[in-house]
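Coordinate-derived values only; no laboratory data. Model, not experiment: these values are computed from the prediction. Cβ atoms are built from the backbone, for glycine too; each structure is taken alone.
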Structure I
Amino acid sequence: MEEITPKKFIIEYGLFTGIISVIFGIMLYSLDAHYENSTFSQIISVLIQLSGIAMAALAFKKANSGFISLSQTLKIGTGLSLILAIISLVWLYTLTNLLEPEFYNISLEIAYNKAIESNPEVMGGLDLKGYLEASEPFLWLAYPVIMVFTLFIGFIESLTIGLIIKKEDQ
């Protein structure tokens with residue numbers, strides 16, 4: 001009897017989840033909503049990831065005669081999240097370097113205006129130009145932060161799903 005491994009499910013559902021996530025990103029871009037860091041769009045992104053992990057874990061469980069361990073679920077969820085993060089980073093790179101090269105400047109300007117509006121003292125007298133110049137060296141941090149955050153959320157989601165659906169072979 002052939003042993004079922006999570007690898008196939010990680011790749012298949014990771015690519016599927018990544019594509020759905022990019023489609024959501026393209027939708028936001030086409031609606032000019034990609035600058036808004038709204039709670040709604042963040043919730044949708046987390047739900048896309050959660051759905052991908054749940055579908056992959058349940059498909060693995062079905063293919064494995066109804067059995068799945070917590071460690072297999074964690075492996076599936078974290079592996080899928082890694083693929084999702086890589087695809088998301090490729091989308092972000094494409095967006096910020098090809099489609100909208102001024103993306104970071106516009107995003108920083110929006111953040112600056114919101115900060116000035118809500119609490120002017122927070123900027124310590126820094127003007128927009130100074131804020132943009134001070135922020136520029138740190139823009140590369142978006143890539144590792146997105147990677148770590150996506151993996152962390154994927155781990156938490158797969159842990160939760162694993163605790164709910166686990167059924168180990170005795």
Structure II
Amino acid sequence: MLNENIRAIRRAKGLSQEELAIKLNVVRQTISKWEQGRSVPDSDLLIALSEALETPVSTLLGETVVEATADDWRAIAGKLEIINLQLAQRKETRRKVVRGLLIALCIVIAAIFLALYFFGSPYLDWDYSDPETAVVGVAFHAFEWLFARAAPLILIMAIVGIFLTRKKP
């Protein structure tokens with residue numbers, strides 16, 4: 001029973017006899033003897049074995065551990081496939097959202113450029129003797145100045161982003 005449990009748990013953890021032996025500072029033949037039932041680990045090694053296999057000692061000494069069957073692996077593979085599909089859908093949705101936001105950004109920048117082109121800078125004709133008008137005029141001028149310098153770079157980056165987020169065949 002102990003020998004079968006050691007073998008089943010070791011295999012379930014994906015460890016070779018050599019890897020387990022290295023973890024326990026014993027030779028591979030010792031692990032082989034334990035798994036064949038020709039010897040048993042002493043109490044100190046049993047505790048070390050349970051720690052190396054991340055399994056309680058009671059499980060090692062208890063009932064037989066059943067190895068995973070092909071049906072179990074198929075079920076796990078099915079669940080992983082569903083998770084992969086969900087992740088792919090999330091990624092596609094995120095790509096569409098980012099692409100939509102970049103397109104909207106390009107449209108907004110183009111609209112502001114058109115508005116500035118057709119309306120010009122009407123705040124330049126304002127009477128700046130009133131402090132409130134002066135503050136609003138300076139704010140408009142600062143926006144226009146920053147927009148005229150930053151918008152072309154932002155527009156180019158947005159167009160590149162749209163190109164990069166296209167759906168690849």
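For distance in nm of label points 7 Å out along Cα→Cβ at positions 10 and 42, which of I, II scores largest? Of structures I, II, the maximum of distance in nm of label points 7 Å out along Cα→Cβ at positions 10 and 42 occurs in I.
Taking relative contact order in percent (Cα under 8 Å, 6 or more apart) as the criterion, which structure among I, II has the greatest value?
On the way: I: 36; II: 21.
Structure I gives the largest value of relative contact order in percent (Cα under 8 Å, 6 or more apart) among I, II.
For which of the structures I, II does the calculation of mean count of other Cβ atoms within 10 Å over residues 74-81 return 25.0? The read-out comes from structure I.
Between structures I, II, where is FRET efficiency 1/(1 + (r/R0)^6) of positions 26 and 114 (r between Cβ atoms, R0 = 25 Å, to 0.05) highest?
Values: I: 0.50; II: 0.00.
That would be structure I.
Here P(r) over Cα pairs in 5 Å bins from 0, in percent was derived from just one of the structures I, II, and that gives 1, 8, 15, 17, 15, 12, 10, 8, 6, 4, 2, 1, 0, 0; the source is I.
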